[in-house]
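*Asks:* The next part holds the structures, each set out as structure tokens.
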Structure 1
Amino acid sequence: MKRTAFYKFHESLEAKIVPFAGFEMPVEYSGINNEHMTVRNGVGVFDVSHMGEFWVKGPKAFDLVQKVTTNDVAALSVGQAQYSCFPNGKGGIVDDLLVYKYEEEKYLLVVNASNIDKDWAWVSEQNTMGAEIENASDAISQLAIQGPKATAVLQKLTDIDLLSIPYYTFQVGAIAGVENVIISNTGYTGSGGFELYIYNDDADKAWEAIFKAGEEEGILPIGLAARDTLRLEKGFCLYGNDIDETTTSIEAGLGWITKFNDQNNFIDKEYLLKQKEEGVSRRLRGFVLEDRGIPRKDYEVVTENDEVIGRVTSGTMSPMLQKGIGMAYINKGYTKFDTEIFIKVRNRKLKAKVVKLPFV
């Protein structure tokens, strides 16, 4: 099992450590609800150094990134980022990722921890044009400082005007005396904040400075469990649950990152365009339980007459709503908002309603 550069901090804080994507990662510190509400109302710090980072460089960099991702890389200027996914040549999704345009001929692809080897093999295989690619995953640490007070905390540590970095853009500069940090206005909580990409050698200095700067704002370390409840309340997909090799971006409601313009000739473009035009037999939808209970992955979605019409992909008890919420692939005919559905929990049927995302 690998450990991130911040592992000793998790240990000293007595985090509950679990195996995750080949790493020993903190799942919980002070309790999921406390951590969740800290991010929604204040500021929390996630160690997300297990994520993967690939550099794509040189005159053919654009051609490769445009080929392997569904979003339109041509729309990016230097200093901008976009959410995207790798289609797998059969309509499914290899992974979802962030694409950063770092320089005119240099891109950073940030991929999920559990898919680093698979993604690297896929990008390498598709690199028929000869772009220069580098797997920098083991050299880079990443912290997500999230919540409405994140900007105020980080502003104490940098001369860069953080308010001048709009959503899904980034700057490269110094934080807490650490040079060459990618300061990215992104995150997977829906509560605002930044993601920082730092070389491993500078990890200790950055962690200590951020927690010192956030003391008066009540900054807390946040584990993977609260990361999951936070992203689910905002209706963000989790790879392996809501999207995978068998789901398409159109079915998953990711048509907004699947750009069908003339210059964007990505893998599976024709297949996905046909789905967009002709419609799909199922869609990923959010639902809220009206009965008391907690929906979980792989629970059946049924009608009142017990006809199976779908499957839950993610579910939890929402700390904000104090209700069971989830996402599920639901068959055509039952995907309209406010449609009554039922979630099969063991031998009970819990009433639920299809709702528009996000939940909060």
Structure 2
Amino acid sequence: MDNTQSLQLVELNDLHISLGGKMVPFAGFNMPVQYTNLIQEHNAVRNNVGVFDVSHMGEFRLKGEKALDLIQLVTSNDASVLTDGKVQYSCLPNNTGGIVDDLLVYRQSETEYFLVVNASNIEKDWNWISSHNTFGVQMENVSDHYSLFAVQGPNAIKVLQKLTSVDLSEMAYYTFKIGAIAGIEDVIISNTGYTGAGGFELYVSNSNARQLWDAVFEAGKDLDIIPCGLGCRDTLRLEKGFCLYGNDINDTTSPIEAGLGWITKFTKDFVNSAYHKQLKENGATKKLVGFEMIDRGIPRQHYVIKDANGNVIGEVTSGTQSPTLGKAIGMGYVASEFAKAGSEIYVEVRDKALKATVVKLPFLV
């Protein structure tokens, strides 16, 4: 049976299959998890350059005099500090103390914003933001019109600069420009990478997606550029301690508990802000931490975390064998008294309590 029938397909789905991509269902899409092997792809991005097709991500356009008012209400960060060409990481708090989604807010002008949301939450986020739109803001879900390529790694700039007159070296982290690249006009070029390896994201209309993909690979030929799958995207982001929605943050976790106090600004009122404010002032009972395994074993999502006496104190949210560090690492929520760096915790792997140490994030500086 064809398991792709019920899945959405990105514009270059057939190309990924022809390139040997191992396709898996992810967030309702048929996506390449790897092409060659995870470690090769991971190392290519960390040390050289690789390209991810992340066209499954969602994009909303918000326009109008009150666009900022709507964004200020539904997001935890303070979007009023944004200027044209700046991007902000933020989240959408729900009414029950958790997070609807995390997202990026792009300011194109005083009255126009571009929001980038997680693929699995496109409909949920759209409905949530729409339900708060009492401001007459014009909203457009443009998710199906855009392809998105993340060209990541220290050599990404060498590849992409050949294709555009936009000075990429001048683009600071969390900024964007709209310009021509590979002869294609109006591409959103942004610097918000999820790998911690440097690089750029390219938002392009589906009709120009193949042209841009081919141009990037032609420009990167002499640097051995390779396509990369979602498998190494996960190991790369985990090494940098970046949260993944559905793992490290979800409908039940507060940004304060998740160590995202820096994107939670109480200089304004937002959905359920009073709850998160009291959590910050009184202290959360659980906190998201990073940990390194001392005993041999790989932590996985939902594995139980215990103290030295065998009491359950938390749960693993993400874990892997880090290709860069050569050791098993993970993130998880623990009771606050165990959240300090150096705390000894135990991860239950196949009925064995394996020792681990809480460390300061990120794992890889």
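Read-outs throughout are calculated quantities, based only on the coordinates presented, and are distinct from any laboratory measurement. Remember, predicted model here, so these are calculated numbers, not experimental data. Cβ atoms are built from the backbone, for glycine too; each structure is taken alone.
*Asks:* For structures 1, 2, calculate distance in nm of label points 7 Å out along Cα→Cβ at positions 279 and 303 and state which one comes out highest.
*Replies:* Numbers: 1: 1.6; 2: 2.6.
With respect to distance in nm of label points 7 Å out along Cα→Cβ at positions 279 and 303, the highest-scoring structure among 1, 2 is 2.
*Asks:* Who wins on FRET efficiency 1/(1 + (r/R0)^6) of positions 151 and 319 (r between Cβ atoms, R0 = 30 Å, to 0.05) among 1, 2, i.e. which is largest? Don't jump to the answer; show the numbers that get you there.
*Replies:* Details: 1: 0.85; 2: 0.65.
Going through 1, 2 one by one, FRET efficiency 1/(1 + (r/R0)^6) of positions 151 and 319 (r between Cβ atoms, R0 = 30 Å, to 0.05) is largest in 1.
*Asks:* Work out the source of 0.70 here, i.e. which of 1, 2 gives that when FRET efficiency 1/(1 + (r/R0)^6) of positions 199 and 263 (r between Cβ atoms, R0 = 25 Å, to 0.05) is computed. List each step's numbers first, then the result.
*Replies:* Numbers: 1: 0.10; 2: 0.70.
It must be structure 2, since only it matches.
*Asks:* Where does the value 5.0 come from, among 1, 2, when distance in nm of label points 7 Å out along Cα→Cβ at positions 111 and 343 is the thing being computed? Intermediate values should be presented prior to the final figure.
*Replies:* Numbers: 1: 3.2; 2: 5.0.
Label of the source structure: 2.
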